[in-house]
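So, here come the structures, one by one.
FYI, it's all coordinate maths here, none of it is from the lab. Remember, it's a predicted structure, so these values are computed and weren't measured experimentally. Cβ atoms are built from the backbone, for glycine too; each structure is taken alone.
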Structure I
Amino acid sequence: MSTVLYLNGNIYTMDAHVPHAQAMAIDTRSGRILAVGTNDEVRRVGGSMPSWWICMVER
């Protein structure tokens, strides 16, 4: 599995309870979203993957 972490973003989640997130992790092979949350939360998930990249989002 290869994972891309998008950090420092303003992500609209479409969830009324948590409408915005700072970061997300995506599996590039399946296109699945693995995690959405703060930079720290997503780094914990992404750091446990065997292969990952970090993309810093500019606002």
Structure II
Amino acid sequence: MGIKDMADKAKDALKGHGDKADNVVEEAGDRVDEKTGGKYEGHVDKGQQAAKDAIEKNLGT
């Protein structure tokens, strides 16, 4: 199984669950901020937004 196959499986698994994926991204970022004392908050926020944009682009949420 190649990378493309794995990406396709992930997309199939997330179809119809984009809102849940967004929540997971938000919670993960909040957890990182908590563990780092907010030291990397700007970077984490940027990463969260990039992940949410990718979810929306690929799943149409």
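Taking distance in nm of label points 7 Å out along Cα→Cβ at positions 4 and 28 from the coordinates of each of I, II, which one would give 0.7? Don't jump to the answer; show the numbers that get you there.
Values: I: 0.7; II: 2.4.
Structure of origin is I.
Given a value of 71 for volume of the Cα convex hull per residue in Å³, calculated from one of I, II, which structure does it belong to?
It must be structure I, since only it matches.
Which of I, II yields -27500 for helix-only ellipticity at 222 nm (-39500 (n - 2.57) for each DSSP H run of 4 or more, over all residues; to 500), as computed?
II
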